[in-house]
Structure I
Amino acid sequence: MFTHEEVHVTAGRRSGLPITIAIHSTALGPGLGGCRLWTYADWRDGVEDALRLSTAMTAKTALAGLANGGGKTVVALPPGTRLDVDARRALLHDVGDAVETLGGRYGTGPDVGTGTDDMVTIGERTDHVFCRPAAHGGSGSSSPGTAAGVVAALRATVEHLDGSADPAGRTFGVIGLGSVGADVARRLAAAGAHLVVSDVRADARALADEWGARWVSPEEALTAEVDVLVPSALGGVLTPAVVPRLRCRAVVGPANNQLASPDVAGLLHEQGVLWGPDYVASAGGIVHAVAVEQYRETEAVVAARIDRIGDTMAEIYRTAAAANEPPARAAERLVAARLKVTAGTR
């Protein structure tokens, strides 16, 4: 069933590249979602990614308590595409034009392949953009907020497992040491946790040495014996073939679309592996951006908002345990309730 409100696919006037903007829901308010710049074998794969990611954004904003819905921008780069400075600028202006035509029903921000400086360039064509650097009136990088929210979710997870939210002495397997994954690992190490880490970049091994972490390959990391696996790179890592090989007690991390297919949530539940929905764990970045740029809240208030991600995750775990169902199903019901109640008061 098609559940999106709007899906726009355009060829950039300057770049000629396919730009997809998917707005899943505006029941709570304008859709929000980052701009992903990535290589796809076929441009239609980019459309599918936009549909998946925008759906998750609706759940993310709903459970984060924001007055926004979900959307996503995906620019599908053909294999082998290399953008020089001028070509990238032209493409980002195309994105800005596409966002502007939606009249405020959707706003974009950074995602895989884009950053805060790119939002400045997009912002030259539209005001509906967030996470520009603070010097340009924005909230800056979303990564620290995302990492803080992930740690709050991890604390809720270990408390659900063992009765204590203290990460000290627990072992976490962090897959992907980009800006968010590295920040999460750093915070866990500072809290006294044991770490098993991996990344496709060999030079990231220096970070493992800094934290006293055990370095393994990404393939080994997936099936490492840890308390909590923390996927922090691209999605789709939890497949029906991988689930039986897992040697962790829980999987909670910021990577989007971790489940290769929806039925994997049930497989994890049957395996006795607790899965914290990624759209809950990764909400800290969007919470920070909206709270700073739209609500104009202080950093202390914003930090408290982000910390409540742990409360939301704990509620999902309790509800799922009471019904003996996967946390994904409990989270879906909470999202539906939030959308229904709010829509009824609009």
Structure II
Amino acid sequence: MTGEHPVSRKPKGAVSRPTLVSADMAVKMAWLYHVEGMTQEGIANLLGVSRMKVMRALATSASENMVVTTINADTVEQVALERALEQHWDLHSAVVVPTPVESRNLERAIGHAVARYLATQFQDGMTLAIGGGATLHSSLSFLQQRELKDATVIGLVGSLPHSQWINPSVVATKVAERMRVDSYQISAPVVVDDAGLRQRLWEQPLLQEVRDRAAAADMAVLTVGDVSPDATIFRHNIVPKDLIAPLRERGAVANMLCYFIDGRGCLVDHGINQRIMAVDLPVVAAIPHVVLAAGGRNKIPAIEAALRAVPARTLITDSETAQALIERRQVDED
């Protein structure tokens, strides 16, 4: 789609590639070296750091008795889960945080990891496309104030007339404020009355520009919800609860950017999907670096569907969810 302000993707190599990340980078270095047998040079290339930094980290891990004949650290189980997720789901990186004792703290735990991720991966010259939802909203409490140059944040979902924290466009606005950069929003309701109105809105030049900028983004950060009364999209009446049963009958297991998808990651055949004002999932799937942040055993089918709909390079989740995803993937592979 072209508008009055065409946006083209940056030339390849204009922005540095994302580096491997972890809940505990020192332990991950030790794991790669001692468990997977990688060379120091290979680890340095994978992490985007100097070989000297790897050497120093390995020396420190030895002096602190982190490594004896096994890796001796509190986070070693998380790193093992990260590596298994990366291998079984063909991810560039996985970040696994401990599952909180109280489930109500899960979104904040994952949100904290999202904030740490953005602190290292969102850099000068980049365009970040971002969705909404409780998990991503939780990251705002931990996001450091920075001042990036020539960077932009794009909101992937429309707005709500009543601007509460659940308003999908709030996350993009707040992230842009913290980074002191420009943001672009879909200035239309999340859900419109009919498919024809949606099409006419997307034909507006200003909204075309937002969609074009999203398509040219370097990185997208998304979350996913399930199709249940507890999901944010239904709990706060963004979409009416009486659609849960019909959507499930059509095979819906997840909502992503307010679109409803089945277990294969495909849009379900229901009229609500033609009334959502959000950037199309195939457009988001083409963004070079997609980050999915989600957790909770109730969301496992939804997370699997999301990984199929929009192939992520990075998954940020909790340890119990990671273990369940790995076990289910192993069954599928067998």
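Coordinate-derived values only; no laboratory data. Bear in mind the structure is a predicted one, so any value in this text is a computation, not a measurement. Cβ atoms are built from the backbone, for glycine too; each structure is taken alone.
Structure notes:
- Parent structure of the calculated result 34, 12, 8, given that semi-axes √(5λ) of the Cα gyration tensor in Å, for residues 114-185 alone is the read-out and I, II the choices: I
- Top of I, II by distance in nm of label points 7 Å out along Cα→Cβ at positions 130 and 154, largest first: I
- Answer label among I, II for the case where distance in nm of label points 7 Å out along Cα→Cβ at positions 26 and 314, calculated from the coordinates, equals 2.2: II
- Parent structure of the calculated result -14000, given that helix-only ellipticity at 222 nm (-39500 (n - 2.57) for each DSSP H run of 4 or more, over all residues; to 500) is the read-out and I, II the choices: I
- Which of I, II yields 19 [relative contact order in percent (Cα under 8 Å, 6 or more apart), calculated]: II
- Here FRET efficiency 1/(1 + (r/R0)^6) of positions 18 and 106 (r between Cβ atoms, R0 = 25 Å, to 0.05) was derived from just one of the structures I, II, and that gives 0.55; the source is II.
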